[in-house]
Structure 1
Amino acid sequence: MTNDISPTSGYKLTHTMLRIKDPQRALEFYEQVLGFRLITRLDFDDARFSLYFLQPRGHADCADGSLEETFSRMGLLELTHNWGSENDDSTMHSGNSDPKGFGHICVAVPDIAAACARFDAMGVTFQKRLGEGGMKEIAFIRDPDGYWIEIVQPDLMEGLLAQYRV
């Protein structure tokens, strides 16, 4: 038996980046609503932008904030703020209207009904409420820049997917 090692065996998806207009508002949303924590902030004065790397608080092995750890850790969310964008009239494109592209990120929760009730009490904007539409077991909320966040309860997903199998 040969031990073939793929040239991509060390590759891993480390983070997803979303552009934001207001770092304070976006950080407040991701920290207070979804329980993420800021682990690394990088400011690039010459290029006039900042990067904010967040990690869900539930991760048992939290990143330590070093650049090596930040760029090798899986499951991070990078929020990118281009300085001055908060003052322009443009809006961020979620990718869910034409031209379509990026769709959403997903956050798993242990109790989706409780999470959605909490989001509702916090005044979070829903794109799709739990129980609505064809996939009643999932919800979508929107962040302050309009990006969609799918909310799922993992132990409900098998039943949901069984409905759509051919």
Structure 2
Amino acid sequence: MITITKLFETDIKQIQHIHLNEDQIEFAGTVDEFLNDASDTTHLHVIKSGEEIIGYFKLDLAYARKYDFCPESAVGIRAFVIDKKQQGKGYGKQAVKALFPYVASSYPNYKEIVLTVNCRNKAAYECYRKAGFEDTNEKYLGSPAGPNYIMRGRCY
């Protein structure tokens, strides 16, 4: 079963053993970048299969202040990662589906989740779409990695 929790200090050793394929680092960054990005408005989370941490992501509570395509009632997702050894097992889709009830219960002031996904990252785009995110049919063009689809989903 896939669960989502906030990152705790005791999770850091497991997080450091998560690896991405080289071509995915361009989109999600490294483990060190993830761990160094925590703040009052950037909350770090882990994705677990049972007790094993298999991925992580950031919830960006200030996403609407940074991106005009994000409504005030939405939280942003950044650096959503599943360990490369765990990819292809359906964990990504399960974790994305788990985001909606998790955000609804843990961050009740937010009604939507917004994210961008690189137009070259077809697997991630399909994962988000199949798990409940909708393509807004708009593009974000400010990423150094190239154009991104803008996607959003309603919390429930």
Structure 3
Amino acid sequence: MGAITYDIEIPSSISAAKIFKAVVLDVDTLVPKIMPQAIKNVEILEGDGGVGTIKLIHFGEGSQYKSVKHRVDAIDKENLTHSYSIIEGDVLGGVIESVTYHVKIVPTEDGGSICKNRSIYNTNGDAEISEEKIKEGKEKAMAMFKAIEAYLLANPDA
């Protein structure tokens, strides 16, 4: 098994605590509401939302994929960190065994924040992932983050 790692940092004018709440704690209800074409719904199969929880995410009508299973690996509300893994689903395409994400929201001096995301793709055997697929993943992550940010800016009381 090989591993491919990439990091992405996304700045935001929204405070670290508020963006963490939206992109980690409320994401299962927020994204289907603001991006139904991306995520249709999220179903908890096991757990209470904390560590060990298994979620089944159903993609929207416009997606090339049907669903994916996520496992919550760690969550730290005080340090604004969250880790989860994709453990099953057609998105893995037989090439990828799993994908683990480590998210950390860091406050900035201006009252905003930076979302730091490390993605680790664990491939099956000697399989390789194209730069194009990695770029596609980065773009989807950035689009989802920016959609959440736009929603929070348009709805300050959300």
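Observations
- Structure with the greatest value (metric FRET efficiency 1/(1 + (r/R0)^6) of positions 32 and 72 (r between Cβ atoms, R0 = 30 Å, to 0.05), set 1, 2, 3): 3
- Read-out Cα extents along the principal axes in Å, computed value 45, 29, 29, structure in 1, 2, 3: 3
None of the figures in this text is laboratory data; all of them are computed from the coordinates on show. Not measured: the values here are computed from a predicted model. Cβ atoms are built from the backbone, for glycine too; each structure is taken alone.
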